[in-house]
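Q: Some structures are shown below for you to check.
Bear in mind that the values in this text are calculations on the coordinates, not laboratory data. Note that the coordinates shown come from a computational prediction; the quantities given were computed from them, not determined experimentally. Cβ atoms are built from the backbone, for glycine too; each structure is taken alone.
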Structure 1
Amino acid sequence: MIFPNGTAYQAAIEITDTASYQFASLGLMGENVPLNAGNVNLSGENCSVCTYTWNRPWGSPASIAFEQGNYTVAYIAPLNDNDLHASFEVPYNVNVTIPQEFDVRNPLLAGISMGANVTRHPDNSTSVQWNKTLSFDLRFYDQSHEELLYFFLQVLVIIAIVMLLPFLISRKGNE
């Protein structure tokens, strides 16, 4: 779920038969980049608030370790440039909720990776779902970005008219 101000998101990830979880995002070259996760909660089949130990090696992503089992890891992490993306080692079902302050419908401003199902709700919030995906990418925008795009397109149309007008006038004079 993306926060209404667009600066962070809250994630809940179900993991099975594992004893650790690493907080990392994918870098430009496919490397693990440390993710600044906070408010980490671990819940499982045998505990609603499970205990874990942090491992924060210098220069590497932080991770948590716990007893082997099935868990849900929840955390809050910052967002950069209205872009949310993740990659997984096994296919996941991903559901992202975008608050009413943001939109993904304009393809000139938004970007959604292949396989997404987009649902706009009556309260103007949006849900984007991917089924059994190894990665996803979601770029969203606010109203001010859309207004700026329309202003830019209007300026381009005016420039095109100004540039074409002398050509059209000279053509009429030659006929």
Structure 2
Amino acid sequence: MLESETYKIEQTGGKHDDHMFKHMILTEEQYEEILKSGTELIKIAEESQVDFISVRKNNKITFKHISAVENESSINKSGLSFHDDEFIYDLGKGIYVIEESDEQALDNLKTYVAEGFEDDEILLVTGWYTGEYTKCVYGFQHEGYIVLSKNVDDGDICCLYPESLDEFLLS
């Protein structure tokens, strides 16, 4: 770890005091400093004993999101939203998406869907988001995942379409 830096670390992956993971969140400036220094993220992760490293950004992105088919009418009506319940997912609370053009993130998403979805059909959602989010840059099968920190209005949803699980995995 660079000696001059203190990094934000959150407990994630569970409820209240029962967390499975540590998630480091860097500013864009901290991340750029790390890249310039040549320090490998795995070294920072090991020294800090974290499972995931993300970078906090504030931009406009074009995204893909996966949902259950039965959510189509709700998403069509009111967009994507997350509920601030007591469970915290691997990379924190928010809406999980990938950038539309990120092939590594798509591969990681396909692995997750292949292992985690029981339905034969999924709902692909594409759209735009402007605002603050975190993007995972280190962590087994999480690289490229983005966690949006606010809801996505229905006007920012471009397309919603059901697709068979097999078609998605082979695309």
Structure 3
Amino acid sequence: MIRIYANPGLSRRMMFSTIVIVLVIIFGLYELYAAMRAAPGEAGFGFLFAAAFILGGLYGLRQLNTDYGDMVVSVDADGSTGPAKIVVWRPFMSKTLEGPVDKLSNWRFEVRQPRPNLRIPTVFAEHPDHKRPLRFEVGPGITIGEPFRALAPDAFAAFGKASAAS
């Protein structure tokens, strides 16, 4: 198998975010422990801080999974119809989809704009073993092989037009 798509920066960025959120949850658990061990009447805002940090951290993990749980880290394949291994990012353990690469369907190109000053060119594809569309970032620093481009010629043609226009 050869690597036909790779987004190495995604794993680093998302693992850093996950570590920060886990540290926030650990701090919340420490605050909860400290508040429970305090003498009566001395806990102050300890329980409130504990709840804020723990619930905020859990919300952060949920948002991280919702916003980035469909991002593809890499695709290894043998040709355009051979077996493929697609690695999808998850907060604690990546999900691997295996099978023929032609299981991917409904390719399309969109420019996502999560913030007014940020535009992310993205190619979407459907996979029967994944409930939501897979997202492939297609910008600078991302390795895109010719076999990957051959899987979605219309989507990459739209990407070429959008890149030329900006």
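Q: From which structure (1, 2, 3) was percent of Cα pairs over 24 Å apart calculated, if the value obtained is 51?
A: Details: 1: 51; 2: 39; 3: 47.
This figure was derived from 1.
Q: For which of 1, 2, 3 does FRET efficiency 1/(1 + (r/R0)^6) of positions 68 and 140 (r between Cβ atoms, R0 = 25 Å, to 0.05), calculated from the coordinates, equal 0.50?
A: Answer by label: 2.
Q: Something else now. For structures 1, 2, 3, calculate FRET efficiency 1/(1 + (r/R0)^6) of positions 84 and 116 (r between Cβ atoms, R0 = 25 Å, to 0.05) and state which one comes out highest.
A: Max of FRET efficiency 1/(1 + (r/R0)^6) of positions 84 and 116 (r between Cβ atoms, R0 = 25 Å, to 0.05): 1.
Q: Match the computed value 5.0 of distance in nm of label points 7 Å out along Cα→Cβ at positions 52 and 156 to one of the structures 1, 2, 3, and report its label.
A: 3
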